[in-house]
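Alright, structures below, take your time with them.
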Structure I
Amino acid sequence: MRRVVITGMGAVTPVGNSVPEMWDAVKNGVCGIGLITRFETEHFPVKLAAEVKDFHAEKVLEPSEIRKMDLYTVYALYAADEAMKDSGLRVEDEDRERLGVIISSGIGGIGTFQTNCRRGEEKGFDRVSPHFIPLTIVNMAAGQAAMRFGFQGLCSSVVTACAGGTNAVGDAFRQIKDGYQDVMLCGGAEAACTEMGLGGFAAMKALSTSENPARASIPFDKERNGFVLGEGAGILVLEEYEHARKRGAKIYCEITGYGVSCDAYHITAPAPDGRMAASCMTKAMAEAGVGPEDVDYINAHGTSTKMNDASETKAVRLAFGEAADHLMISSTKSMTGHLLGAAGAVEAIITALSIKDGVVPATINYRVPDENCDLDIVPNAARKADVRCAMSNSLGFGGHNASLVFQQRKAGDASGN
């Protein structure tokens, strides 16, 4: 089987609009949650979101391009541009049919959908934007990225709610490992901090109603009462190891395992016993050839909802047994909020950097321990540690579970840093 490494990364997040900016914020426990600015919330039950800030798309895209894209696609292309530059890949030197794209989104162009619904009601539905459909559909970030960079292999979009970003990276990993592609541009993008997006989650009582940013997204804390919606994109360049070595690419780390499962239980709630989420983690470890005692850190799904955090804790204990007591676990959603279809991709980047730099991010604003979440959740301050092997988990509406295993590259594997 072919080895798969990460050679490029890009990010747009509530705590930074590049990977270095985001990682610096994450290491320092910066919270990206604040008052909603996109619309008036006086009569709205939720006051907080994790919005992208100081974002200037025109640094990468022309104004004429931006007008023909939903914001989620703009975020994706901005992050993809950084990832491609970071990778140093010269597309003109490659067989373009061996270059593929998988970019997820949970909701896609919901902002465009909302705007055109209003326009249709006011002026007639024959007056909606001629770009309405291509702006809205979930696969368009992948399609736009393929066109922008000239990738002519597989171009797809996986839609598995909050597990989508992890599934996109995992499916891309398999495309390379199984020999179908040499390079994959993959990840997720989301721009759902709109009245409709926030309103939908608020109506199902999924969002925190706290008005204090320090007590809103508090994964594993006993006082947690819902997640905070975030937005942004995370894009990675995955590459077959020998392909990366031959061109002297830098390598962040290696992806060695990918596990998937489905609870087949409920449309929004995770299965309380955590059994299938545990199966997902076990499958990822089996593919990676590692045991529970080999994993140093888990970037948890950790949404800050009562049910998710307790069931994920059960799943970790089922999958890791006694080794669970020695695991470092944190939820970076305490800083970024929940980026839905982009969450797993952004968290894959954070997990890769935790291996590269030997830093385990914290679960910030943790105050009240919960006996149902009895793990080492790395509270409040990042921890220096030699992270040889790490896992990132995502659990999505519909019962979708996905886990990735990352490992340090072996010394001398490539010429890059």
Structure II
Amino acid sequence: MSSTKSLRVLIVGLNYAPERVGIAVYSSGLAEALVERGHQVSVIAGKPYYPSWKIDEGFRGGWRLRDAEKGVDVTRVAHYVPVRPNGARRIAHHASFALSSLFPALRRVWELRPDIVVTVAPSLIAAPVARLAAALCGAKSWLHLQDFEVEAAVATGLAPGGAIGARLGQAFERAVLGMFDRVSTISPAMCRKLRDKGVEPERVVEFRNWASLERIGAPSGESAFRDEWRISTPHVALYSGNIANKQGIELVVAAARRLRERGDLTFVVCGEGPNRARLEAQAADLGNIRFHDLQPKERLADLLDLATVHLLPQLAAAADLVLPSKLTNMLASGRAVVATAHPGTGLCAEVEGCGLVTPPGDDEAFAGAIERLLDDSAAREAFGQAAGRRARLRWGRDAIIDGFEREIARLTHDPQAIGDRAAA
């Protein structure tokens, strides 16, 4: 329990629990942790839809839903969810959340009188709503970027309007980055990119996603998924997470094709998203790859235990635009990782020493790295132990939330909070 003076915090973010992957895990985790530490937290969020791109059954109907969830005052607003998201539809999707969140955010400002308003991007389009809310009540403002969505859209071919659309998006991004008292993101490389984009160093904060460190050192047993999914091979190469454009998961199917003669290996892709049906069609003739839905949080440990190695493909152009949130629990599981990234990128730096990094898009090198780890148990074990150590040093939840709490105390000029936390 924090000794920090209680603060009133408003969080505006599209994705929130019960979504099981991606941004929602950390936005809801932050809100709940702040409540546990004695702060008063309200959230304006969208209705859960990700990664299936379909509103969850229990949240359909109605324009707004408001409830207390684990001590957090959560208001969910209706928004457009495209069945087949492309660039233009994604913009409409984010814009609809910005419009739907405007009135609830202003109303919550009137009720809560927050000390700080935090907004999470994606959705960057909704960030001005949070900035307006902060201005109306004299609160401090904080923008947290989980990825650089404008550049990621260009890199993955989702940006509509070609060069003109890209320039408009970049101009909007520059304007938004200049609005906030603090701008944070999730890795050193992404913090450097913020500074390169003109954000003054004193406004830039590194605020990482965290790992489930209770996994580290836990007894590793036989995963129940082996029986449930009828996996008889001694080795499993596992990808778990969203199946979308910036992941480049076609590489997993290509690697499975190259290694289909190995009778000791099964590839498992556990996820949902707009590209899953296409990937399943590509792999229809392969007997060494299985596709399954995302699993509930309560079964995360069991799923991680299934892996001999974790797979982390990423498109080359996205390597410094987003640090995949799934990496945190891969490392915490104490298993070696095979990732794709160019040397010098943030993703490469995070994985080096904890597994093997191959060039993006090179399925021969990717398959070769998987095979090397399967055939060298000593190297695989050493990488896994290094992964666990790195998770402890860089990805501990309490330490990361401590840093966030200290920074909002400084930002809101709470000398009691700063002194108490410094002495702790």
Structure III
Amino acid sequence: MNNNSTSVGRVIGLDAHPDSFTVAVLRGQTPAQAFVEKTFHKVPMEKLQNWAQKHTQNDDLLILEASGNSFQVVRTLRAIGRRALVLESRHLGKLKEAHANNDKMSAVRIGKAYLAGTAREVWVPDEKTQERRDWFHAHRKATKRSTQMRARLRSYLSDNGVRLKKGTTLVQERVEAQLRKAKEWSVRQWQVIEGMLMELRHAEEQRKHWRSLIAQEVIADPLLLSLVRLCGVRDVVAFALGAIIGDIHRFASPAKLVKYVGLDPALDESGEGRWEGGIGRHGRKDLRALLIEAAQAIYRSKEALAKWGRKLFARKSSLNLVVAAIARKLTVAIWYLLMGRFSVLLEVDSRLKIKAGKILSAVGKNALAQIGKSRKELREEMEHSLTTARVYVLDPNKKFAQCA
């Protein structure tokens, strides 16, 4: 039984869709005791607030399954003083597959899953964090599309016997002229190439647009900017951390954050047997991938953590294991920094100055003109923010307890 079930009046399962919602009002403290007091079927979504004010009370708890609009539904209900939370969809989806299903049944299952305590609660991000997540996902999609189009164009050229030098920037106009002269293209072949170049330029334009906005957001937010002082972390990773983690205080310890990201190794222990596996089967895959990339950059550096990683590699002979271990320690450092437990940064060294220059380059000339500040002015503001705040120094010997 859910420990919170005794502190609420009725539990109300709400099966939300883009245009309508279905509700099952349950009374009872356990799934066995609970009975359906009333149902409301396919109520138009625009009537959600009016329906909640008329048919629910302040001590009722409305439960939703994680879906496309569930966060917005929760915010709408909270705006009128109603309590609502979202449950993880994975467990509820298994229940749906095992039984007959319709909207009314789903609403009842959602309510009973909360009473049983079998589905985890999902944190509902505030509006600022949600907007940052939208930016982050838009940037990832544009980056993925740009990469795909580069690969498709290179593959098409290769199929037709044209090989470009490594590092050739495909979006440059001179490359298009170079391709025209590479061989005698038929009209249809060249139209295919033109179409691919058009898609690539559009994807690259979108990627640069989102990258510029992300860089501007990091420069303007002292907390996000403080993250770039960690080795391996620049504007995109810092922004992703702010967008995905949100409120750091929802993680009581570094180990909780490590588990959320999915960087804690798998463990299966039963009887006399014990099995320890790798990472990657749980947690935030998107954030974990970025932290793994950051850890790879750290391993290639001259930082103390890189030296620790090389010693670990000498013992374990597994680069993947070492990189994951560095990423875990980096995540611990991020928790300490965001929680305000760090030491003073006295000056901006050459490494940080290079990072600042790259972030300013990501902002772009057009954005700088719109902001109304020169590159030099923004750089001075960044350095002032970095030196008046604080930084957590990565300690390779720091240990922390694993989550249960």
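Worth pointing out:
- Which entry (I, II, III) yields the derived value 51, 31, 30 for Cα extents along the principal axes in Å, for residues 222-381 alone: I
- When mean count of other Cβ atoms within 10 Å over residues 142-149 is calculated for each of the structures I, II, III, the largest result comes from II.
- Here helix-only ellipticity at 222 nm (-39500 (n - 2.57) for each DSSP H run of 4 or more, over all residues; to 500) was derived from just one of the structures I, II, III, and that gives -13000; the source is II.
- When Cα Rg over 2.2 N^0.38 Å is computed for each of I, II, III, the one that comes out at 0.91 is I.
No lab work stands behind these numbers, since they all come straight from the coordinates. Being a predicted model, the structure only gives us computed values, none of them experimental. Cβ atoms are built from the backbone, for glycine too; each structure is taken alone.
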